[in-house]
Structure P
Amino acid sequence: MPEISIIVCAYNAGKYIARCFDSILAQTYSDFEVIVVDDCSHDDTLAVARQYAQSDKRITVLHNDLNRGISYSRQQAVDAAQGRYIIHADADDYIDHDMLECMHGTARKENADVVICDYDEECDGQHTLRRQQPTSLKPRQIVIDLLTGKIHGSCCNKLIARHLYTAPGIKFPAGINCCEDLYVCLCIFARNPVVAYLPRAFYHYVRSSTSITSQLTLSNLEQDAKLRDMVIDHFNHDSELQEIATREMSKYVAFRAFHSRRLTSRQFRQAYRQYARYFLDRHNSMFPFNWFFYLACTGWYRTSLTLYDIYIWLWKTKQRLLHRK
């Protein structure tokens, strides 16, 4: 039985997945398995994965005959995993060579069920360190940090004991393909695990300046609303956490809808006007972005988009001028 299961879910990642595999196979800690799930890719993702599996018996490749989405793939991999601990690595990302050794060592030393590390965000060649130190290591506070965005809801920078993933009621939410890992992390930390934090950015999250929000569909926005309701309902036994979840998840769905650029001003107001107040409370800095979202919720979506675009253009122009000096 392997000590660690590494889950790699992939869809049309043929250009990047070899880098991900190479970083995994270069680990200084070797007692692991890799569960790869190809979600019916149209490129050579599956072929590349199978080629690596032929050369290393620690790699198992699963293939979805239909494109079923990230939640389905993650859950399928969790169900197949055999390790004492589970960690995820997205196919277009990569990890430092000593990530498993250091995180596993911390888990054993601290007798921790979960080890959180920092991560490096790489965008168009620029690197940004994203510190993930919780406000405290108490699971309840970590739930709050996850809801408020202080800690990223990703499963990729968290080594988690498999018994937490397989506990009753913990499943990746079917049909949800964004922030599905946030939901699972909230469920896991709500079970009061022992948590450790390791202040190193082992994980490299690679993204393009073309954000996923620019590719959002109306179906995605419907999924966001469903996720919001699921998170709020999960905390129906705790009024304080439910209040925080309501506020933060409402802002999340309005934020995503704002950046989708899919709606008319009337449609936006009809769907999100009840969330306007969350952009004016004491938990938000008032200027500038929350005003754009507030205006959108109150019926001025297209106007606020124009103002937002002007603001971003001015900011980028200022940055370019500063860099020239």
Structure Q
Amino acid sequence: MNGFVHRHPVWTLLVVLAAALVLWALIAPWPDGMEAVFGRKRIFLNAVFNGITLGALYFLVASGFTLIFGLMKNVNLAHGSLYLLGGYLGYEVAEATGLWLGAFVVVFVAVGLLGILLQFFVFRRMEGEDLRQTLVTIGISIVLADVMLWIWGGQSYQILTPEWLSGPVRLPLVTGMRGEGELVYLTFPAVRIAILVASIALGVLMWLALNRTRIGMLIRAGVDDRDMLAASGVRVQYVFVMVFAFGAGLAGMAGIVGGTFQSIVAGEDMRFLLASLVVVIVGGMGSILGAALGAVLIGLAEQLGSVYAPTYSVVLTFLIMALVLAFRPQGLLGR
């Protein structure tokens, strides 16, 4: 960090000023002139927090995708189908047992086992053949989409929020001031705050596992020089199967999250596959921190765009991706 400050003092100053401006916009009451331009502060804050929590959902999906695609170089275009399947299975488990947290465990195991089957029967036989992997996984995603449409139909499903997470919570962010000088604070759904906190904790644990543990060292070594790692006596294939299962299980758990504060419906697999691709491209392949940064940027662009520029909200996402590809093709935090 100190090296960056010394090398880029102007950029550091601009980042500090931007951070201070954002902090002031979030915490302090807005003057009338600012509300005339941007609308009520409550609308702005809701859009920001909706964007951040949507980014948390994108991160859960894209973090598994960046492990599989960015680290293992496996082109799995059926990743969105794993998300949708996890959402449907989570709905069934939650409806049958009433256990919201229990659904995460069941779905992680079930979709992780499906990931093991994909790795063993598909990707192990096509290592290094990107085009074949692309075509085969597109076919798998089409088959899974039709099977899920046959089982659950085309209607949308909503996973009920558990009682201990239902209702709003008050955040220490001022949205306005009443006539007698009393401050008005932002309220936000508790389940979204819980999902955001869980996503941050999961991201930190994943980063520590990849960069500070022996299994993370084995994964990175297997990607950089698989033959040398195999020569040292490590079962590289078992390591890759484990990583693939973990990435698939994350996508399945993200389906439960998406079904809780949005909905699960046929066609969501393509949407989240596309979102994962964009997040990985923006953040950088193989980078957990990059996936988090890309997910937040894309989530904020979608939500702020839908509020302030609804006609061009979709364009903003691809504009960010185009700018990253133009000026930093490896991604913001990619190697």
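Taken together, the values in this text are just the output of simple stated rules run on the coordinates, not laboratory data. Here the structure is a predicted model, which is why all the values come from computation and not from measurement. Cβ atoms are built from the backbone, for glycine too; each structure is taken alone.
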Distance in nm of label points 7 Å out along Cα→Cβ at positions 94 and 278 gets 2.4 when computed on, of labels P, Q, structure Q
A value of 33 was computed for relative contact order in percent (Cα under 8 Å, 6 or more apart); which of P, Q is the source structure?
Q
For distance in nm of label points 7 Å out along Cα→Cβ at positions 78 and 294 computed as 2.2, the structure of P, Q it came from:
Q
Taking P(r) over Cα pairs in 10 Å bins from 0, in percent, for residues 102-189 alone from the coordinates of each of P, Q, which one would give 12, 22, 22, 16, 16, 8, 3, 0?
Q
Where is mean count of other Cβ atoms within 10 Å over residues 182-189 largest, in which of P, Q?
P
From which structure (P, Q) was helix-only ellipticity at 222 nm (-39500 (n - 2.57) for each DSSP H run of 4 or more, over all residues; to 500) calculated, if the value obtained is -24000?
Q
